[in-house]
Structure 1
Amino acid sequence: MTLALRERLIPFSLPSTDGRTISSDDYAAVPVLGVVFWCNHCPYVKAWEDRVIAVQREYAGRGVQFILINSNDPVKYPADSFDAMVETARAKQYPFPYLFDETQEIARRFGATRTPEIFLFDRQRELRYHGAPDDNYEDPSAVRAHYLRDAVEALLAGREPATTETPPRGCTIKWKG
């Protein structure tokens, strides 16, 4: 089952591509926290990557923090190995932590099934938006609904996002076994 709207953040602590271990508690003070299930190889992730980076950069000064989590099996998809994650984070100059969920426990606890899949939490760490970054992964100029950006704006203003859930579009998480 996927984490439902208004449910609380599931705590986690995972290794990051920058050599640290990052915990959800490290960001307890930020008003908006996005947990985004991610990977290196997925064409949907690649299509949305620059847009998600741009939203993080735009809102970082207002207390918004995204944390990316890769839960894919690196045996099945070597492009999603931890070493490849380190390289991707460096090459793209990720403005957010990129964590490795090697056991896949965190993805299972969140009920994540896709990459990318966004779980956006408010100051009380209640889930307020779940789904895709926007309505058009193929063409940034054709986007009509900016789900992630609009949800961030609403939460920063203390409002309910107009759209709280959209179907996550992307590659399936590559499960072990």
Structure 2
Amino acid sequence: MEKETLFVFALCAFLCMTSFWDLKFHRIPNSHCTAIGILGVCGAYLLGGVGGVLYYLVCGGLVMLVFYPLFRIGTIGGGDVKLYGVCSGFFPRDKILLFLFFSLLVAAIFGIVRFVRKGDAKERFAYLISYVKEVLDSGQWKLYWKDMNEKKNAGICLAGPILISVLLYAGGYY
């Protein structure tokens, strides 16, 4: 088995644990992201030397920069941003956007299923529309969720979709 494959399977093991934690507690501990980051740096060094480590760090940093604005307005958690960052460096350059796309697609599917099960799609979309209108009228960004308990009840745990996207990659689907 190739070294790269071993590191992806190890990533999957960490993501299984992180997904369970995210579902149970609605948060991703820094220790999980740190462990995945250490695995990623070690793998990058073994597979590509110092250049591999630099690639891993740049990929992670860029992905976190892309997701940071979503964290600032409260639409995703800080743990989700860090998890996307530490996972992205595991992928070749031409697969990172596919990794992000498939994880967000799975999250969207989970969201639709959640809407159907809870029957609150109309309420959620009305909230989104009022949020966008308020931001456009004021010209300033604001927190998406006024009540953090409401966020926990309405949010999607992203560790699971990230795991599914990694599994799709490991299975050769992209």
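Summary of values
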| item | result |
| --- | --- |
| Of the structures 1, 2, the one that 31, 18, 14 was derived from, the read-out being semi-axes √(5λ) of the Cα gyration tensor in Å | 2 |
| Label whose coordinates, when mean count of other Cβ atoms within 10 Å over residues 18-25 is calculated, return 13.0 (choices 1, 2) | 1 |
| Entry that produces 0.55 once FRET efficiency 1/(1 + (r/R0)^6) of positions 26 and 122 (r between Cβ atoms, R0 = 25 Å, to 0.05) is calculated, selected from 1, 2 | 2 |
| Comparison of 1, 2 - label where mean count of other Cβ atoms within 10 Å over residues 34-41 is highest | 1 |
| Comparison of 1, 2 by distance in nm of label points 7 Å out along Cα→Cβ at positions 98 and 162 - largest value held by | 1 |
| Value -27000, calculated as helix-only ellipticity at 222 nm (-39500 (n - 2.57) for each DSSP H run of 4 or more, over all residues; to 500), assigned to which of 1, 2 | 2 |
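Rule-based calculations on the coordinates, nothing more; no lab input. Computed from a predicted model, the values in this text were never measured in an experiment. Cβ atoms are built from the backbone, for glycine too; each structure is taken alone.
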